[in-house]
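Student: See the structures that follow.
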Structure I
Amino acid sequence: MFVRSLCQTSVLLATLALQACSNDTPPTEGAAAPAAGADAAAPAARAPGAAVTAERLTNAESEPGEWMSHGRTYSEQRFSPLDQITAANVNQLGLAWYADLDTRRGQEATPLMVDGVIYVSTAWSKVKAFSARSGEPLWSYDPEVDGQWAVNACCDVVNRGVAVWEGKVFVGTIDGRLIALDANSGQELWDVNTIDKTKPYTITGAPRVIKGKVLIGNGGAEMGVRGYVSAYDANTGELSWRFYTVPGNPADGFENPILEKAAETWSGEWWKIGGGGTVWDSMSYDPGLDLLYIGVGNGSPWNHTFRSEGKGDNLFLSSIVALDPDDGSYVWHYQSTPGETWDHTATQQIIVADLDIDGMTRHVVMQAPKNGFFYVLDAATGELISAKNFTDVAWATHIDLETGRPVENPAARYDRTGQPFLSTHNPNGAHTWHSMSFSPLTKLVYLPIHGTPFIYGGAKEYSTTAMATNLGTDFSGNAALDPQEVLAKTYGRLIAWDPVKQEEVWRVERAGPANGGALATAGGLVFQGTGSGQFTALDATTGAELWSSHAQTGIIAAPMSYMLDGEQYVAIMAGTGGSWAMIGGDSNMKGMALPNESRLLVYKRGGTLQLPAPTSLVRPPMTPPPHTAADGTIAVGAPLFETYCGSCHGAGVVGVGLLPDLRRSPYLHDAEAFSQVVIGGALAPNGMASFASVMNQEQAQAVRAYIIMRANQDAPAAQQ
């Protein structure tokens, strides 16, 4: 997860009309076609919904037309066995129906389709159900999250999907709840709090249901929390078990024996600052081995020296951990980045598959985490089979297959050397949550990757505040980088990766780094959306583009496919946002100059529907007041902005349009109004929290001065 400089942590929302950091509703809402109205009531008589059982999920391959769980099957391969749409006829794809969504923030969910009904979550943890045939809205649910909770979300108020089980739909909310809904009506059945509300946890990941238990993790490692995954009874919402990913205070005893062992890999008083290790995304299940696999996130703080005195591997940070799903007990682990200090999470997708390796069929798990290496492990034992970097990386040269450990570049340890380190990747890493897919037909993994130069430096001191955590990492060195050189080296691409040979087979370059997940199909196709607004179909063997359709907005989610009445459909959520959009900056704007037009788009062969005329991304003029502040004032304001404001309103005060570009804010002309928002909380009902607990009036004005300076620097180019 990216540095928590907060959506609500902007210095200022330019205007309410710009839908700043709030639980926003656009001017028009609902299914645009063919049905009208946003929240149609559920039909009076309908077959029981979401009749998903353990048997159905375990045998999902026998129902290729359904998409009943996040990755279609427990294996999370994201492969559709449907083959009606092929390379020969994919050019016949057209829009069958679409639904406008009532948020204008990042859309990251993968829709589920069960027995003719699509269930999907949207930004702000809302849930909707549609007829998979016609797009008719069936019901809509709003958990009514307090907009101010987004101050705790590093990477937009997104949600990656729901789970279904025995007539229920489950969703995790950005404010840490797990909610069960009636699949037929959308009525709330139970609502449980999964977190300590005094701490800045969030939930953005999709739940999974295994053997009658709903599994959910959380985010917040950058904010100083302790990570864990929980299992709740699907019928009652009662907590069944919880596995903590980092040890707590030894003086309090350990929740289980493995955490006592893990504590031996830590040093200092890590428990006072949380430790991190949040399970914010990936989970997979192997019914044959009866093992649950979870991916564990980064440390808190990032800087290993501040977190653990620079000592130890810090288990189970940046690890895949296998658990017994019945009680959450530990089985095995593999740590990809020991003593991590670069935000190298291992929360990325974990795929379970069979591979032919050295003349033998090996049952494996595969992962491509942020650190840039592709790992193949034995699914039963966690033994490392192979590992190879899937793109150029700077922090390590290779993985030692004897020890299973990375061979690090000594210069990468900014936490030890005290010198800045120029990485090939920012904290989004080489691959983050954007889903990869595996085709058992081609035996290839289709992997969205990205990169941009970034400088990590060690901070002189570490401290926490009520609204943010100092990561112990200094990003100021990035200001010295040549912007044009950074742009030239920023990339986004989709690659086909051979996990047996550990080599790239083909690649497709994208316009920028923020692109969606992949779907492979038995029709020999790979579908992917792009940050520049194209939904594409590629030849799975060669990567040649065979079809594309413009979505009018950036796509960061992953597609899925289903079949009804003998017709194959392909569906995807569209709506730019997420970490790349929130952090802004020139390099992140590549390919992303589009408004957010949040929709669910559904295609089939012969579809003829057209989207309405697109809206334009209209930005107010950049007419700041004169820059008159002293250098000392700017020196105070710049780090405050980057700490509390940058990842919502853009690093260096360069936003991409998802939230207000503060260089264009009218409040720059009114010091008192600026303070009323930032310190007084004048826009708190709209989600713009007061920062009085971390900033005084003088500091707020220093932030304003920094924004004015940056606006004056950029205004001449903006007027051209």
Structure II
Amino acid sequence: MVLATARRAQTAGALRIVRVNDALRISVGASEIAEVPWPESCPLRVEVADGELRLPGRAVRLRTGALENMPILTGLFTGLDIRAGEPPQVVVRTRDYATSWTARQFVAGGLAVALVCAVLILLARPRRRRLLASLRRGIRSAWAARDRTDAAVVGVLLVWWIVAPTLFDDGWLWVQLRAFDDLGKPDFYYDMWGVGLPLGYWIEWLRHWVIGSTSDLVFMRLPTVLALLGSWMLCRWCLHRVVSGPALASVRWTLAGAFLVGATAWGMTIRLEPFVSVLVLVSLAAMISFALAPRLAPLTIAVPATVLAATAHPVGLVAAAPLLAGTPKIAGWLRRGGRRHLLAFGALLLAGLALALVLSALDADLATRLADARVAREGDFHAEPWWHEYVRYTNFDAWGGGTAIRRLSLALLLLSVVAWLSRRRAAATGVLVLPARSVAVALVLLAFVPSKWPWHFGALAAMGAVAAAAEVARLVREREEPGWQTIRPLFALAAIGVVTFWLWRAPSGWGRLDLQETSWRSGFSLLSFLLLTSILVMAAVVSVRAGREHGVLEGIVGRSIAIVSFAVVGLTAVILIRDAAVTAWSPARQNLEALAGRSSCGLAHQLRGERNVSRLLADPETPTYLEPPVALYFPCATTPTIDGGLVEVPGLVVVQSRRRLLLDKRGNPFAAVSDLYRLRGIAHGPGGVEVLSVADGIPGFVRVDADRQ
């Protein structure tokens, strides 16, 4: 063997040059690409670049399935005695692994942002005194309008901040933000060959200062908690404007229950959905204001909010739903305003386009971002066409949605759309259709998101809470319509009953480490289902006895949604708290220890095997590769870096199931570890967690250091 770029070149898809008799055979993986005579062709220059194998006088296209059809390179190997004679010379150049603006680009980008902001301000024409006065009035009115729903929402969010299980992707995002400073950009740390993310630079740059600077889960969640609290205040404001006149207690409690279902199902995560949800709500609030009083100022809020969301994450596309749902109102306003409104609206769209281009190319250029997007589409989970949207629903349970809360969150979104479609058009209820219509449009826009993960519904959860509450208010105000007030409530109650039964049959939990001593079936059992059914029947009886004074619909439908929502959220929290009270380790205990200022290595203290494994994990000189499901449970570990296009070889590897080891996937930047080194299990813990030790040397090879230029 003259040269190989991987230890197991044939199975790894690597370049391999072998001398056989009087020829050199060049292959990539198991496929032979070319053969040249030897030594007649000496000196021979072989170049592999841009997906081509280039030999003197000819070039051969490669089909490796790897990034840009290049061979895999985990190291350089030879069977020659390179200590004698003149060894072959090999030059390896990494792909562009980082970008940064030049001084001129930085000045131009800052000027572009300033000009876009100036255009938006000129179009909105805000008056400083009026703006400050409106802000003060809004704060005072919000404080005066507080009620028990606010206390319930804030209390549940604070409890959930501590006890919430982690999402599978949380570890993925945390390690990416930890590596932000090393790479200068957000990247695919665990897959896609570590290339940069095509979207989200502006928001990840902001978040990495907080999330990437700590190893404690409870502090990583602080930005999310603030985003959820801000979302709740926006939800209250939206409902106040959507429903003319004071909202009934059942409507307010429906809003609180639906909001908490979305927040607990998808919101307590370090993924971007909670932040996109805030921007979606800002867009909705602006369009509600526009629908009530058409003018340009609300549009100057809705358009930038949509741009910010769309350039933060692919699911941010749903922020355009309120704008699209309000298209009839916008068209009518343009028609009445004539050329003046048309020119102003055109200037606004151009400003939005300019803002999108600047945000997309922050710290890079547009060509680089498009190249990153092209690579991302080569992945298994980022290239689903829009007509495969059904996969999001058929695989909902299998891909992380199989819990009671997450099923209820999806059901509330769909029920609000069904309620809007089945409404009585002639009924003058004084309730805007914009929230439910926006949810329907957003569900359609989700089809154009190239991945189909169920947690993308988290971007719609807060808007869905407003839509659910608005449709309950519509039901209440339709009760005086002859005949219709009986049919729709019966369908609504039947739907709530079917959904509740579906929730209690949720097949799975939040993850393999969410519970240690208890089970979800112990809480979501037949007994608890019958108890909840009894409570719903009692609430219906009380509502019927209340009669016309309080409204039968208000008592039955509104209260039923609120009761089911709070029951599911409360029961989930109780199960988690009970398990945390009887186990030696849990995410909740780990969070409480961090709040108390006690140093902890999380799950490391519950591992069994070699005695010094906890000390090894806590050693900053021993980089530890943490797979995403368990990354947040070892706050003492030091993750390996990616520096200068090269990955740091870890000393330890922590996995949850060796059968699904990410290291074995070819697109993993750390795939060289499993190809080169021997992995040996040294400790194991609950949920299939295992700690592997990485051997110091490559078996059967003598290492020779290379020059790095």
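Student: In terms of distance in nm of label points 7 Å out along Cα→Cβ at positions 98 and 690, which of structures I, II is highest?
Tutor: Once distance in nm of label points 7 Å out along Cα→Cβ at positions 98 and 690 is tallied for I, II, the winner is I.
Student: Let me ask something else. For which of I, II does helix-only ellipticity at 222 nm (-39500 (n - 2.57) for each DSSP H run of 4 or more, over all residues; to 500), calculated from the coordinates, equal -15500?
Tutor: Considering all the candidates, the number was obtained from II.
Student: Just checking, which of I, II has the largest value of Cα Rg over 2.2 N^0.38 Å, for residues 106-257 alone?
Tutor: The maximum falls on structure II.
Student: Separate question: Given 69, 58, 49 as the derived value for Cα extents along the principal axes in Å, which of the supplied structures I, II does it correspond to?
Tutor: Considering all the candidates, the number was obtained from I.
Student: Let me ask something else about it. Work out the source of 5.5 here, i.e. which of I, II gives that when distance in nm of label points 7 Å out along Cα→Cβ at positions 578 and 698 is computed.
Tutor: II
A short reminder: the numbers here are calculations on the coordinates, not readings from a lab. Bear in mind that the values here come from a model prediction, so they are computed numbers and not experimental data. Cβ atoms are built from the backbone, for glycine too; each structure is taken alone.
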